[in-house]
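Each in structure tokens, the structures are laid out below.
FYI, it's all coordinate maths here, none of it is from the lab. Values in this document were obtained by computation on a predicted structure and should not be read as measured data. Cβ atoms are built from the backbone, for glycine too; each structure is taken alone.
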Structure P
Amino acid sequence: MSRPVTVTGTLAHATPETAPVVKGRREFFRYQDLMVAQATEGRMRAQVMSASRGMSQPTGWHYHVCEAQFVYALKGWVDLEFEDGRQIRLQAGESLLIPGGLRHNETATSEEFELLEVSVPGELGTVPCDPPAHLA
């Protein structure tokens, strides 16, 4: 038995040429907005983050104010560490879902780096914090 489908929001189509470059959280990354936040009235956000030079220093411990942040590596790799002690090198073709509030730190990237980042809701707050006690 099929259920009726409710459509909310609008269609969003972005290309490398039409997706605007926007200000992001980190100066060393380039952020291209895929116009998902506008189409979903802020319920979701999608951006492509890229860099043509590796990170010169870790981002510092922080967490995001959101339900979840999903990242999918398109090119290169990024090293992350998490408050539970896990260290992950996310490489091209791999994905990661980071629940809101989970403390983490990006420590390094490859020289060429690109990933798709999606957050729910679209507004993604970033809060700097101290490292976990066992890592300080």
Structure Q
Amino acid sequence: MRDIQILDTPLTTQSCHDAVADPAAGGIVVFVGVVRNETKGRKVVQLAFESYVPMALKEMGKIADTLSQKWGILNVAIHHRVGVLEIGEIPVIIAVSTPHRQAAFEACQYAIDTLKETVPIWKKEIFEDGTVWVSAHP
């Protein structure tokens, strides 16, 4: 099962966990990204996320395909938020269930790393003294 969403409302870890729960799962790994208050010594006030949603959903689907092929996942949830987020809010959650724990850890790591590299979601850091668009794809 795949639960892939881009939302403009708060994300919850429980909904992602519930989406991947499976009686065959020996491991569920949930990654939760959180807006922190500092980047490279500068005080962050907020983050703003924008996305080209149709392409982002397509790319997130490709990530799920790879998880299935490489790690034999049972289920995956990939939720990303768009809009302005405050310190402590959650911009991304990835949950993966697999029969064995090691595969769950590896699949979840791959998912977040690949999402940041390939999915058209852009982040603007809003500091006390200005803003910076962060290159999502180095």
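From which structure (P, Q) was FRET efficiency 1/(1 + (r/R0)^6) of positions 26 and 90 (r between Cβ atoms, R0 = 30 Å, to 0.05) calculated, if the value obtained is 0.70? Going label by label, the one that fits is Q. When distance in nm of label points 7 Å out along Cα→Cβ at positions 98 and 122 is worked out for each of P, Q, structure Q gives the greatest result.
When mean count of other Cβ atoms within 10 Å over residues 10-17 is compared over structures P, Q, which one is greatest?
Q
I have 0.50 for FRET efficiency 1/(1 + (r/R0)^6) of positions 18 and 82 (r between Cβ atoms, R0 = 35 Å, to 0.05), calculated from one of the structures P, Q. Which structure is it? It must be structure P, since only it matches. When Cα Rg over 2.2 N^0.38 Å is computed for each of P, Q, the one that comes out at 1.06 is Q.
Which structure, out of P, Q, was helix-only ellipticity at 222 nm (-39500 (n - 2.57) for each DSSP H run of 4 or more, over all residues; to 500) derived from, given a value of -500? It was calculated from structure P. Calculating distance in nm of label points 7 Å out along Cα→Cβ at positions 66 and 114 for structures P, Q picks out P as the one with the greatest value. Set P, Q, criterion relative contact order in percent (Cα under 8 Å, 6 or more apart): the highest-scoring structure is Q.
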